[in-house]
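Next come the structures, one after another.
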Structure 1
Amino acid sequence: MLSFKDSLKVLKKTRALLEGHFILSSGLHSNRYVQCAKLLSNPKSASKICNSLVEKISNFFPSIDLILSPALGGIIIGYEIGRRLNKETIFSERVRGKFKLRRSFSIKKNANVLIVEDVITTGKSILECAKLVKEANAKVLGFACIIDRSNRKSLLIKKNKIISQIKISIPTYNKNALPTFLKKIPATKPGSHFLK
């Protein structure tokens, strides 16, 4: 199992975790930016993280029937975790702003479902997936992700329900209340042009 320090090294090496001064899509500023797609585009590095995460998941959730991931960010990691655990894996998609199961995907009644995401921040996507599981009269075992940067109190999720490879705190700041160290760094808006 990879340590926190080794996991952090992998994320930085693949540029899945960047440090600097970023203006986020919310308009808030931060000194860190997460883009797990950069990790998942590097199979060798992603394999190290996925193997370690699967080990944690196996220790914590021994009876998984199905893995559900939210599109788009959770699809690749959901598939990889499902492949390694040899479990059926499906994903939900937004239809008119709400997550739905399409492509003939379904959740069987009483199934034990693990919800897998790349990064958990606000928890909105995983909680919407949890709603789909409950509507199918199935059971949410918990949540798993590569990076947990959530505040569990705001998610209303029990502390032991999220299994992550790495938990990090990424503070955000209003543009009128930037800390001195951040004011000294030129701000960049992350996007495809920046992450090349």
Structure 2
Amino acid sequence: MRLFASLPLPREVIETIGIWRVEACTYLPAGDWRDLPSENWHLTLAFYGDVGGGQADELAEKLEECVSGVSSLRLKLAGFGVFPKPSRAQVFWIGVEDANGGGSLASLAGCCRRAGFATVRKRGAKSEPFRGHVTLARQRGYPQPLAMDVLSHMPQVPAMAWQAEHLHLMRSMLHKDGARYQVLEEFALGESGPNGR
């Protein structure tokens, strides 16, 4: 199973991002980008890759430890950009960060990544620099350079904050028309015990 840990987005946040994306994506070269459906939007904290059944159970236990004692997070939309860089743009994203300016989001992401490294031992689960973001579109085919003035002309990200109260252990299933996601476990921040789905 291809697994990752993420924070879900409230409906009102998805709606706000959706309105902004419609205008922002008009600045991307037509035909070069594929929009991701809004039902797939989430804030990834750690990607684990292929995980066996026994490893998945152990990973869930580690994630439960990560959320234990962590209160709900106050998050906000913040900035946008492309990965890995404009000259090789592959992913267009909108940023998410701590609304209170603390390091709680990065700390939780770090714990989730260490949980994966301890159980799955995938390189991607190690502690590369974390940048909270929601992927909105992906480049079609080979990455094409994106002019910096394209990004500079995009509208500002709307001001919006919300409480993140649950962590999800997600399964990613690849299909010819894109990935589909399934919630395997849900963990309430600040409480112990997963609620399987």
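Coordinate-derived values only; no laboratory data. Here the structure is a predicted model, which is why all the values come from computation and not from measurement. Cβ atoms are built from the backbone, for glycine too; each structure is taken alone.
Numbers below:
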item	result
Comparison of 1, 2 by relative contact order in percent (Cα under 8 Å, 6 or more apart) - largest value held by	2
Of the structures 1, 2, the one that 120 was derived from, the read-out being volume of the Cα convex hull per residue in Å³	2
Which of 1, 2 leads on distance in nm of label points 7 Å out along Cα→Cβ at positions 24 and 56, largest value	2
